[in-house]
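J.: What follows are several structures.
Every read-out reported here was derived from the displayed coordinates using simple, explicitly stated rules and does not represent laboratory data. Quick caveat, the model's predicted, so the values are computed rather than measured. Cβ atoms are built from the backbone, for glycine too; each structure is taken alone.
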Structure 1
Amino acid sequence: MTAIARYMVCLFLPASLGLVAKAFVAELISERVLALALLLLSVEQARMAVVDLEQIAAVSQKAKPPPRLQWFRQVTLITIALELLGFYIAWVNLGIGTLLVLLSQIGFNLLAGIQIDLTQPVMLQPYGIRQRWLVLMADSIGLLLVSLWCFEIAPLETALALFMMVCGYGVFKYGSLFLPH
C-alpha cells in the first residue's frame, strides 16, 4: 500500500464507519438506504482519490509539471476535501452531507479539464465537459434525488433510486472484472 493510499484510508475510513453506523441506527428506512448509498460512494471516492493522486504524482516525477496538471491537482484536492466534509457532515445531517458530496463531484467534472493516462505517450489528455456529459448527467440526477429526499418528497423512493444508481455505477464500472476473459 502506497503512502497516498494509507493517507486516504486514514481520512476516508472514519467517515465510512460513521456511515455504517448511520445505516444501522437511523430511525427511518429511507435514511438507512441513503446512508448505505453514501457508504458505497465513500468507498469509491476513496479509491478514486488514491488513483488520481498517484497518477498526479507519477506525471509530476516525469518532468516539470505543466500548468494543466497543477490545475487538475488543485481541483482534485479541493474535491477530496469537499467530499470528506460531506461524508463527515452526513453523520449529523445525511441530506446536506450527500448534497455536498454530489456538488463536489459536479464541480470536479466541470473543472478538471483533463484525464491522466499513464499508458499513453502524452499522459495528459484533454477531457472536458463534452467528454464528461454522461457523468455530469448522472451526478445531476443524483443531486435532484437527494434534493427531493431533503424536501421529504417520496423519501424512500428517492433513496432507493439513488442507491440503485450507485449500485448501477459500480456494476457498470467494475462488472467486467468479474466476467470471464
Structure 2
Amino acid sequence: MFHLKTTPPTEATGDLAKIYAMFPKEVGVPEPFEMLSASPELIRIQAMNMGHFVHHKSLNPHVLALIRFLIATDRKLDYCINLNKGMLKRAGMTDEDFDDVLKDTARAPLEKRENQLVDFVRKTVSAPSYASDEKIQALRDQGWKDGDIFDALHHGTSMVALSILFTALRK
C-alpha cells in the first residue's frame, strides 16, 4: 500500500498490464515497480530502462542483481534485498557467498573485472567522490567501456532514487 493511488497487478489493464507481464510469475511485480504506476509515463520509461539492462551486451544479470543487492543492503531495503538475493541464489550464490561479498565485494563469485566494477559502483553510490580518473582508468584497463561504467553506476544510483520514493510513499 502506498500514500498515492497505484494500480496493483490484479487491476492492471492495457499498457500497464503489458509492463507488469515483463516480470516472471514466480517473482511477481516488485512493490517498488508497482509504486511507479502512480505515474503512467514514468513507469513506461522505467520499463524501457529495465529493457535496456535486460538486453545489455556487457553487464550480465548477475552483475546487475549483485549491484541491486548491495545497494539495497546498504540502504536497508528488505524487500529489494530479498528479491535480489533470491535471484542470485537461483544463479548459484550461497549464504557463504553473501557473507563474503558483504565483507569484501571483491569476493563475489564473479569474474575479477566484474567484482571490480561492482565494488566501484557500491563505493561511488555511498561516496560519490570515490570516483576518480584513476579508478575509472583501472576499470577501462579491465576492458570496461565508458558506457558500461556509466550504465552500471546509473543502475546503482537508480536504486537510491527508488529507495527514497519507496520509503517516503509506502504505508
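J.: One of 1, 2 was used to compute FRET efficiency 1/(1 + (r/R0)^6) of positions 91 and 123 (r between Cβ atoms, R0 = 35 Å, to 0.05), and the answer was 0.40. Which one was it?
T.: On the way: 1: 0.40; 2: 0.90.
Answer for the origin of the read-out: 1.
J.: Given a value of 0.45 for FRET efficiency 1/(1 + (r/R0)^6) of positions 51 and 107 (r between Cβ atoms, R0 = 30 Å, to 0.05), point me to the structure among 1, 2 it was derived from.
T.: The value was obtained from structure 2.
J.: Now a separate question. Using distance in nm of label points 7 Å out along Cα→Cβ at positions 11 and 27 as the calculated read-out, with 2.5 as its value, let me know the right label among 1, 2.
T.: 2
J.: One of 1, 2 was used to compute helix-only ellipticity at 222 nm (-39500 (n - 2.57) for each DSSP H run of 4 or more, over all residues; to 500), and the result was -20500. Which label is that?
T.: 2
J.: Taking Cα extents along the principal axes in Å, for residues 83-138 alone from the coordinates of each of 1, 2, which one would give 46, 21, 14? Numbers along the way, then the final one.
T.: Details: 1: 46, 21, 14; 2: 36, 20, 17.
Answer by label: 1.
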